1. Here Cα extents along the principal axes in Å has been calculated and equals 51, 34, 28, so which of P, Q was it run on?
2. Kindly point out which one of P, Q the value 29 was derived from, the read-out being relative contact order in percent (Cα under 8 Å, 6 or more apart).
3. Given a value of -9000 for helix-only ellipticity at 222 nm (-39500 (n - 2.57) for each DSSP H run of 4 or more, over all residues; to 500), calculated from one of P, Q, which structure does it belong to?
4. Among P, Q, considering only distance in nm of label points 7 Å out along Cα→Cβ at positions 18 and 66, which has the greatest calculated value?
5. Which one of P, Q has FRET efficiency 1/(1 + (r/R0)^6) of positions 10 and 90 (r between Cβ atoms, R0 = 25 Å, to 0.05), as calculated from the coordinates, equal to 0.30?
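Just so it is clear, none of the values below were taken in a lab; they were calculated from the coordinates. None of these values were measured; they are calculated from a predicted model. Cβ atoms are built from the backbone, for glycine too; each structure is taken alone.
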Structure P
Amino acid sequence: MRYHKLKSGELPGTYIVEELVTEADILLMAQQLSRKRLAKGRKIERPEIAFEYLQTLLQSYEHEVFAAIFLDNQHRILGFEELFKGTIDAASVYPREVVKRALQLNAAALIFVHNHPSGDPEPSKADIAITLRLREALNTVDIRTLDHVVVGLEGCVSLAGRGEI
């Protein structure tokens, strides 16, 4: 993986790249910055704050990826992990494994996210069904499901925002 030297710009949140970069380099830098924004210890005040970072990380996959942001009681990030990889139109998700990992990290809440390689972020009935199964499994060990975000090139859709959770 290639890393570029960035200098902080004069304005907060701005950077200066000290060399010629390609479009692929810019996308890689955006992914690196998004991972940094989802790093351990950062607080998520509202799930929609994470949407842009999640879209940057997952929109370019050619297969489905199901991931989770594990949070503590104050909604500080304990970890962001890609849990399951699938095909171009599906990923098998195992609630037992999600619960196991959440307990290992001592998570109090989770935000799920997965991508639609088609680019359309519209949730399917299967997306809603697995979210409800995961919520039910996590509820048995007192872990809250805050949201499930579906990512596509066209944007992100929040199941919580739609009242589906």
Structure Q
Amino acid sequence: MRGVIRFLDLLARISGVFAMALLLAAVLVVTQMVVVRYFLGASTVWQTEFVIYATTAAMMLGAPYVLSLKGHVGVDLLVEAAGPGLRRVLALISGLASLGFVGAMAWSGAHFLFQAATRGWTTDTIWALPLWIPFWPIPFAMGLMALQLIAQMIVTLTHAQPEGAV
């Protein structure tokens, strides 16, 4: 199980690096867009659309990395007051609820990705970006989060300590 968790953490780190690269690209494109539009007086065609898709993809692709760090926001007042048995039950309940959400997102994201790729969907702008490009981060990131959640629940059920835990 430790090997699986290590592999999922590696995928999450790669996803996080890609998310940071997309955010950097969005910042650079916004800067370029400002220079082109306001200083050179030229029009921009693809920049706004790119920034929207890049930041949305960065949010999606960054989520598995944040989950691997256990950095998502949680209300843990009740959990901290509970004993170890109830903590395990609460962890499983929240894991199952999270798994239901990310599973539904992964499934519908995969459906839209398949539709966009097979039917040649593009954006309705002059850029006409193929929609499979902005759609792929959704099933990838949500699928990775689903695998991470399943691994966390298995660790919780088996009382196993994840690698690096004391």
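1. Values: P: 51, 34, 28; Q: 64, 36, 30.
Clearly, the read-out refers to P.
2. Answer by label: Q.
3. Answer by label: P.
4. Sorting by distance in nm of label points 7 Å out along Cα→Cβ at positions 18 and 66 in descending order puts P first.
5. Clearly, the read-out refers to Q.
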